[in-house]
Structure formats: C-alpha cells, structure tokens
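> Structures given as structure tokens follow.
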Structure P
Amino acid sequence: MTTPTADVSVRVAWSDDADAIAAVQVRTWPEMYGSLVPGEAIPTDPGPLAEQWRALLSRPADARQRVLVALERNRVLGFVLTGPAGDPDCDGVADGEMSELTVHPEERGKGHGSRLLQAAVDTLVADRFNRAVVWTIASDDAYRGFLVDAGWAADGAHRELDLDGTGTTRVKQVRLHTAIA
C-alpha cells in the first residue's frame with residue numbers, strides 16, 4: 001500500500017487565474033510590506049489587481065514574460081514572474097529576471113516556494129537566458145536566505161525605490177544572481 005501524497009504542481013498561469021493571484025497578493029502584501037510602507041498604501045481589494053493580472057496574462061509585453069502559479073489541486077497558492085532582465089547593466093538577451101516570488105503565508109514551508117523557484121529557473125533556461133537575477137528587500141533576511149541556500153548570491157548591485165513618489169516611503173533592495181546555463 002502506498003501513502004497518499006498531496007496533489008501539488010506549478011504551471012503557466014492562465015487569464016482565469018487572475019482573481020486567485022490577486023487574492024494571494026492582497027493576503028500576502030501586508031506581511032511582506034507592512035513594516036515598510038504605510039498600511040493605506042497596501043491594496044485590500046483584489047478586484048483592481050485582478051484586472052491588471054488579466055491584462056498581463058492575456059497580452060504580455062514580451063513573449064518571454066511569464067507568470068507561473070503554484071497549485072495544490074486546482075487552488076493557486078503562490079506565483080512568480082519571469083522575463084528578460086530590465087536593469088541597464090544586464091543583457092536583456094542573456095540575463096533573465098525572476099520577480100515577485102510570492103507564496104500565501106499559510107502555505108509556506110510546504111515546498112511551494114521551492115517548486116516555484118525551480119520552475120522559474122527552468123522557464124528562464126527554456127527561454128535561453130544564461131543568468132538570472134532577482135531583487136530582494138535588503139531587510140528580508142528570510143527570503144534572501146532562501147535564495148542563497150538555493151545557490152543565488154549578491155552581485156553588488158543595490159537600489160532604493162521611492163514607492164510613493166514623494167521620497168517618504170523608500171525601500172532598499174539588493175540584487176542576487178545565479179548562473180543557469
């Protein structure tokens with residue numbers, strides 16, 4: 001007799017996933033950004049976010065821009081975006097970027113993040129990128145540690161984002177990279 005296993009997977013997101021992706025964002029962002037930005041700056045209504053996701057999923061600006069979702073059965077528990085790296089010091093042909101790897105807080109520690117990370121790298125390799133980069137919040141030791149444990153390393157690049165356009169809400173980020181070819 002075999003032991004039952006969870007039905008978990010990662011696949012390319014469909015337009016129909018927009019509502020679920022937005023719901024994961026609305027649930028996750030307060031924990032991710034709550035200590036960095038004023039509470040009123042964090043969206044609480046998934047509706048407008050879902051519309052943005054629907055547009056992105058149906059009409060990506062570049063054929064190499066992809067959204068992958070982590071599933072348990074048919075329930076979206078997390079997502080990640082991949083595509084060409086947009087930084088001026090990156091080669092948009094050779095360098096891919098992974099952004100917004102997000103897993104629902106109640107589903108962390110179950111392997112969904114690792115599956116998303118591996119699927120993101122596999123997707124970047126399939127799109128013929130040689131190196132992958134990702135920006136992380138400088139103070140997010142847990143996420144950075146997760147990536148370092150998976151073989152990523154800081155490449156010396158850093159930036160400070162002005163989230164509200166006034167200069168009062170700034171977030172420091174560091175860039176990590178890994179060879180994938």
Structure Q
Amino acid sequence: MRLLVVTDIHGAPDENLCLSAGLSGVERLSLAGLCDQPTLSGEALHHHLFQEEGMARAVRRLCDMMADQPALISLGYSAGGTALWKAVLAGAPLSGLICVSSTRLRDESALPIPTQVYFGGDDPGRPSEAWLTTVPTTATLLPSAAHAFYADADHQARAQVAADIADTIARWTAV
C-alpha cells in the first residue's frame with residue numbers, strides 16, 4: 001500500500017502530527033511544491049491557488065505523478081484535499097481518498113472511488129449537511145473541532161481520527 005499525503009497551504013500538518021504517522025508507505029507532498037511556488041505559504045499560496053492558476057497546475061502535477069501508480073490512496077489536508085479531489089475528477093487513478101478539513105469540496109461532485117471526509121463542527125466553511133450526506137462515501141463531523149484541528153497536537157479528536165484513517169486504509173487495501 002502506498003499513501004500519498006498532500007499538506008495544506010501552511011505546509012501543515014508537520015510530519016510527526018500527520019494523521020497517517022506510523023503508517024508505512026507514506027509519501028508527503030507540499031501543496032506549494034505541487035503548484036511550482038515552493039516559497040509561497042498561507043494567504044499568498046491560497047491566493048495563487050484560487051485566484052490564479054495554482055490549483056490547475058497542482059492538479060496537473062498530481063495527475064502526472066499518479067498516472068502509473070494504481071492502488072494508490074491519498075490523504076489531503078484542507079486545500080491539499082481539494083487538489084486531490086480535483087485530480088481524481090481529472091482522471092487520476094486513486095483507489096481511495098481521505099480529505100481532512102477540505103472546505104472547498106462543498107462545490108465538488110461525487111467521485112467514482114471511495115471517499116472519507118472529516119470536518120470540524122466549529123468550522124464555518126464546512127460543506128452543508130446535504131453535501132455531507134450525498135457526495136462523499138463517508139463523512140465525519142467532529143464536535144468542538146475547528147478547521148485546523150489536525151495541526152493541534154493536543155486536540156481531543158486526533159487519536160480517534162488517526163485510528164479511523166488507519167482502519168479505512170486497511171479496509172480499502174483489503175478489497
């Protein structure tokens with residue numbers, strides 16, 4: 001099993017805080033690197049991704065990278081998850097996709113692969129209840145969690161979400 005992880009606009013979470021920490025076969029990619037802007041982060045990277053051509057470039061790069069890698073599962077944080085979702089829509093051959101706090105998915109349609117999404121209950125940008133119940137295969141809304149809960153080493157939901165992700169990946173690879 002290979003797991004491709006794409007970070008958020010801040011390069012978060014750190015490798016040791018990644019919800020896939022402890023799993024084998026993990027490759028991490030920065031969203032900034034995928035759109036050829038390795039020096040950008042935060043709001044500057046957000047602007048480049050969503051106001052310029054950064055997201056399209058990241059999606060093309062992901063599609064190119066995944067072209068010959070069947071049975072690949074991905075985990076994306078915030079805008080990293082959005083880039084992965086769009087890559088699947090563009091033909092990237094993922095076997096499954098897990099997105100954490102990828103609020104821009106609220107504008108996306110369902111994928112032809114298994115999807116698991118996590119959103120903080122306190123994240124005002126999360127998709128609607130209608131989207132959560134009809135678009136992803138499985139959606140989990142975490143009470144008392146803000147958008148970047150995944151980057152908080154002490155957040156109460158981290159251990160359970162990490163265990164859920166490991167179980168999801170094991171289930172998807174067993175098929």
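> Taking mean count of other Cβ atoms within 10 Å over residues 29-36 for each of P, Q, which is largest? Provide the component values of the computation, followed by the final result.
Working: P: 14.5; Q: 21.5.
Once mean count of other Cβ atoms within 10 Å over residues 29-36 is tallied for P, Q, the winner is Q.
> Among P, Q, considering only Kirkwood radius over Cα pairs in Å, which has the greatest calculated value? All intermediate terms of the calculation are to be shown ahead of the outcome.
On the way: P: 17.1; Q: 15.8.
Greatest value across P, Q: structure P.
All of the numbers you see were taken from the coordinates with simple rules; none came from a lab. The structure displayed is predicted, hence computed values, not measured ones. Cβ atoms are built from the backbone, for glycine too; each structure is taken alone.
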